[in-house]
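In structure tokens below, several structures.
Since every read-out is calculated from the coordinates, none of them should be taken as a lab result. Predicted model only: the values in this text are computed from it and were never measured. Cβ atoms are built from the backbone, for glycine too; each structure is taken alone.
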Structure I
Amino acid sequence: MIAPLFWAGSNFVDKYVLGKYTKGIVDYLFFSSITCWIFFLAILFFVGVPDISVYTLIPIGTGMALIYSYGFYARALEQGDTSSLVILFKLIPVFTVILGYVFLEQSLSNREWLGFIIVLLGAVVVTLEKRLGSFIKGFGMILAAIIIWSVMTLFIDFGLTKITFWEYFMLDNLGSALAGLTLLILPAMRKQVKEGIWSATRGKYTWFLWNNILDFFGQMSIKKALAIAPAAGLVTVIMQVQSFYAIVIGIVLTLMVPQVIKEDISFANLSKKVLGAAVMFAGIYVVLS
């Protein structure tokens, strides 16, 4: 219940910094990775050097994938309403179940297929616009990010059975930090990173620091939940409260600071969001009950 609250707040900070401080998506990804070095070194100081094995590659890989997935997520935030896109995070547990079925040969019951269909119906309610065949802005980009996060969930759940929580979390942050360095390989991407650094103000560093702290505690909370919960599915279904957090935060910010965050809070649009979120939650409950 805590992780989604951190992330719901972070979602809106992401929207703000993307519009005000960044030179582009690459700049956003690089600054999102900087504090991961601090988190990695801090955990290393308290926990010590982890045991190295083939399983070490799992947290490093998921950490790198997380940063890369933020590219799709950031592009979606640039295009659409934050709260509408966050509701679609409810597809993550369903995709996780489907991926387990396809790649891990896990069986799916009729109840799980029914829940999957219900979630898709909820997604249709949220994503379809009034014009027939038109989706909300950013739908394609957020869908790509959701698929990556679903795959990551499977790897994280497995990795935590092989590596202790703090070692996994440490190496996961190392992977995210290393992902930032890979953005310097290609000249065009390196140019945008340099422009972002040279033009950075104190406000940019401050906002990214606080945003990364929110994400850090969200990541720590969810990985701890995956480590101690009886099933990954239970964790993912409880996480879906994030969409309701996002709807409320979106309303509050639009009313209080519309010059910073402004969303469509008309009765018709809010009704569509709440209805879609409720239908998707019902479907997830059916899948995982």
Structure II
Amino acid sequence: MATSHVKYFLGTINSTTINDQIEISKQNYDFSYKVLNDFIDLINDEKLFRVVELNYEELQSKISYYTSKAKENQNTGLTDSDTIFIDVNRLLLNLLSTIRTFLDHKETTLKRKFGKESDEFLYFEKETNIAFDENFEYRFIYKLRNYAQHCGLPAGPPETKSYMNAKSEVQNDFNIYFDRNKLLSDFDWSIQVKKDLAKQPEKFNVLPIIDKVHELLNSINIKINDRVLENYKAEGETLLNLIKRTVGFVGMPCLMKREGIGTMTYHINWFPLEHISKVTGTQINIKYI
């Protein structure tokens, strides 16, 4: 495509209209595009934790489903035991893997972007160390991934128990457990985690452990993202100033690269409004229709 047939714009788009009224130079477009990409890289780094959340939510949902099913029919734990055992462990393995991937990726990204001695990386290291030192659940899940990788499936078979309530009605209780003795005998745990495990009941429930670890990881993720975002104030102000130039236009603000004559092709780059608003402290209200 000939250079003369390429133009650059700052404008807005809605479902029916492309507002390419503000033409900008290639130099301004390239500069703005680079700033925008810096933000996109930051957002993509943040998205990895969403994979952790999705795996966590799926595991929660599946255990809840099997629990409801077992309470309705006491034979569920017997007839579907193998299916439940495999399914829960499949989801638990996925979660353990993505947790480790998230932590390793975040560590590597912070080192590469800011350096091993940076405040950002040291803050991440501090927060993960606190979570590890102060919480059995975090220590256990961190090491359980190694157990699962080398020794076997992490959760034990499901258990259903029936009992009579105060009204002499049959009630079914269903749980997915970790088997303390099997875990201790099959793997060489660290000294601290081995002591932790020895203090647990012979069978301890999977879900409270997972819930606690998710809570801790979510807190770490928010704190680290907020700290990293502080480095993007200048970029945020640059993008906010571009957005302000589109005030009065209808639609979502964006950078556009237009190619062609007659039939024209637009390459669109959207502004990450939520992050720009957060880093600049400015509320952004868009008139879309």
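Given a value of 26.6 for mean count of other Cβ atoms within 10 Å over residues 84-91, calculated from one of I, II, which structure does it belong to? Walk me through the intermediate numbers first.
Working: I: 26.6; II: 17.9.
For mean count of other Cβ atoms within 10 Å over residues 84-91, the value 26.6 is produced by structure I.
Given that helix-only ellipticity at 222 nm (-39500 (n - 2.57) for each DSSP H run of 4 or more, over all residues; to 500), derived from a single structure, equals -20500, which label among I, II identifies that structure?
Details: I: -26000; II: -20500.
Derived from the structure labelled II.
Compare mean projected area of the Cα convex hull in nm² across structures I, II and report the one with the greatest value. Show your work: numbers first, answer last.
On the way: I: 15.8; II: 22.8.
Of structures I, II, the maximum of mean projected area of the Cα convex hull in nm² occurs in II.
On FRET efficiency 1/(1 + (r/R0)^6) of positions 36 and 60 (r between Cβ atoms, R0 = 25 Å, to 0.05), which of the structures labelled I, II is highest?
Numbers: I: 1.00; II: 0.10.
Largest one: structure I.
Name the one structure among I, II that relative contact order in percent (Cα under 8 Å, 6 or more apart) of 27 was derived from.
On the way: I: 40; II: 27.
The read-out was computed on structure II.
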